[in-house]
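Read-outs throughout are calculated quantities, based only on the coordinates presented, and are distinct from any laboratory measurement. All values reported here derive from a predicted model rather than from experimental measurement. Cβ atoms are built from the backbone, for glycine too; each structure is taken alone.
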Structure I
Amino acid sequence: MSQSRWCWLMIAPVAVGLLIFTVGPMLVSLMLSFTDYDVVSRPSFVGSANYHYLLTADPSFWVSVKVTAMYAAASVPLGLFTALAVAMLLNMEVPFRGLFRTLYYLPTLLPATASGVLWAWIFHPTDGALNRMLLSVGVRGPGWTSSPSWALPALIIMSVWSYGGAMVVFLAGLQGASKTLLEAAGLDGAGPWKRFCVVTWPSLTPVVFFNVTMSLIGAMKTFDQAFAFGTSGPGVGGPARATLFYVLNLYSKAFEHFHMGLASAMAWILFAAIGGLTFLNFRLSRRWVQEEAG
């Protein structure tokens, strides 16, 4: 048997699974986005009515877009800055460095649902650990989960908890930086900040690009943490729709109100938005990502 046939034989299980469980459902979802479908009745074709309703008349669509955009704009830079700062600390020669790396990565392994429940308790307005700590030093904490102004900031703070994945990638990038160039810059009198800007940062730009892309996609698809946070505190999407994320809104339309056509249309709008932002990120990366370190 030729090598090409062996190749197709080996990838056949994955290819068939991809077609059945990924491509197939996507195509069905695309078709349903042009229908009025409530699971019980047969789908009825409505053309682009679902998209038109979402973009012009749905009272919750643009609210969820705004909440998700604000969350992504704040959580992605904050999370990446934290991950890079911790990675730089863990890249130093310190005792028990391996233990510290493990401890800082552990929160990433915690299921998102469990994390949401834990942080809902931490941010509880009266019995939460955070406000109790603030009260012990004479500071009255905000309402957090009960306040429309503080619920989203609470989730943004919570998002930093899972910086471990980006931290590991940053750490790998830092270890790939040219030690020869760093030593040469030090001999030339460059301080730590100058060495970081001239040597370390250029070698990190591909890693930064990867983390920015993945973090942005993850922020736009936020669901588990917000759902668990809402069910454990102010209610899903609450208070006053302050945490009504886009995917949370999609879930509500699909599995609470059974508007499968609208939910499918929302899914394809999200797909287009993520694809567009990723394409833009790739185009802009040509201006600042250095392909060859050093």
Structure II
Amino acid sequence: MEKINTKKFIGLTNDKSDIKKCRFIVVPIPYEKTTSYGHGTKFGPKKIIEASSQIELWDEETKKENWLKGIYTSSPIKCSGSENSVFKNIEKVAKKYCDLKNKIPFFIGGEHSITQALTKPFINKHKNISILHFDAHADLRRSYEGFSKSHACALYPASLKCKIVQVGIRSVSEDEALKINKKNVKTFLMHENRDVKKLIPKVLKSLTDTVYITIDVDGFDPSVIPATGTPQPGGFMWYEALDLFKAICTKKSVVGVDIVEVAPRKFDTLSEFNTAKLIYRLMSYLC
């Protein structure tokens, strides 16, 4: 390995980071505008990528050095300007990587609202796509605090166009309660589905063959990833979540992934490191 570059995912600077040769693409999106409690998600992508340079490249579960498949890290998407212009730019970049053959993009946020723009090209390209939504919150509001492009509305636009399968949910508004388990939305409330071994077959059955995964890190229990804006008790533990993700990555065709809502804190690198480890593990499953 060559000298570590902390601006590249897992520090890759050799030919395995060439976009023409890579299997995976990492796209930082430092967007934050509508966070309603804890703040700092705009610093998430940078800190996650920096932390990834400390990950062992030999994956202890899959027992392979999966970086050999190639990982390209793009420049961060510019998130200055009006809300509409930023979302159009995010959608444009997502379409660019969605259209590349034999490559799987990983979009790192940033707040969860970016999923609205990220999923559009994938929904347009894949007629029978479904979305796995890993989160503590339903995120099905039409608007929140005056914003339709809000983190609390992240899955609402997609829910009008394709199947949404939600896991980890343990915070639902009265309005959202009217939307869960209706029409395109299948919601597995966390307190009703604590046995992951029983949950996994239900999730697989609910998803279509082609899947986009959106991961809000507050879907994990706060003991796993504490640095997030609106943590909720009782989330997925590390290995429970990995069992679920492994089943989906190995049994479905995953075309894109986003990981959002890490809000780094001073003197505590647990959340960004664990998120970086999660991304690399997902890549390992997808190999």
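Details
- Test item: helix-only ellipticity at 222 nm (-39500 (n - 2.57) for each DSSP H run of 4 or more, over all residues; to 500) calculated as -9000, pick one of I, II: II
- Distance in nm of label points 7 Å out along Cα→Cβ at positions 20 and 140 derived as 6.2 - corresponding label from I, II: I
- With distance in nm of label points 7 Å out along Cα→Cβ at positions 68 and 132 derived as 3.7, matching label from I, II: I
- For FRET efficiency 1/(1 + (r/R0)^6) of positions 180 and 212 (r between Cβ atoms, R0 = 25 Å, to 0.05) computed as 0.85, the structure of I, II it came from: II
- Read-out relative contact order in percent (Cα under 8 Å, 6 or more apart), computed value 22, structure in I, II: II
- Parent structure of the calculated result 1.50, given that Cα Rg over 2.2 N^0.38 Å, for residues 28-203 alone is the read-out and I, II the choices: I
- Which of I, II yields 1.14 [Cα Rg over 2.2 N^0.38 Å, for residues 156-195 alone, calculated]: II
- When Cα Rg over 2.2 N^0.38 Å is computed across structures I, II, the figure 1.22 traces back to I.
- Structure from which 0.95 was derived, FRET efficiency 1/(1 + (r/R0)^6) of positions 4 and 100 (r between Cβ atoms, R0 = 41 Å, to 0.05), options I, II: II
- Among I, II, structure where P(r) over Cα pairs in 10 Å bins from 0, in percent, for residues 60-107 alone as derived comes to 20, 40, 25, 13, 3: II
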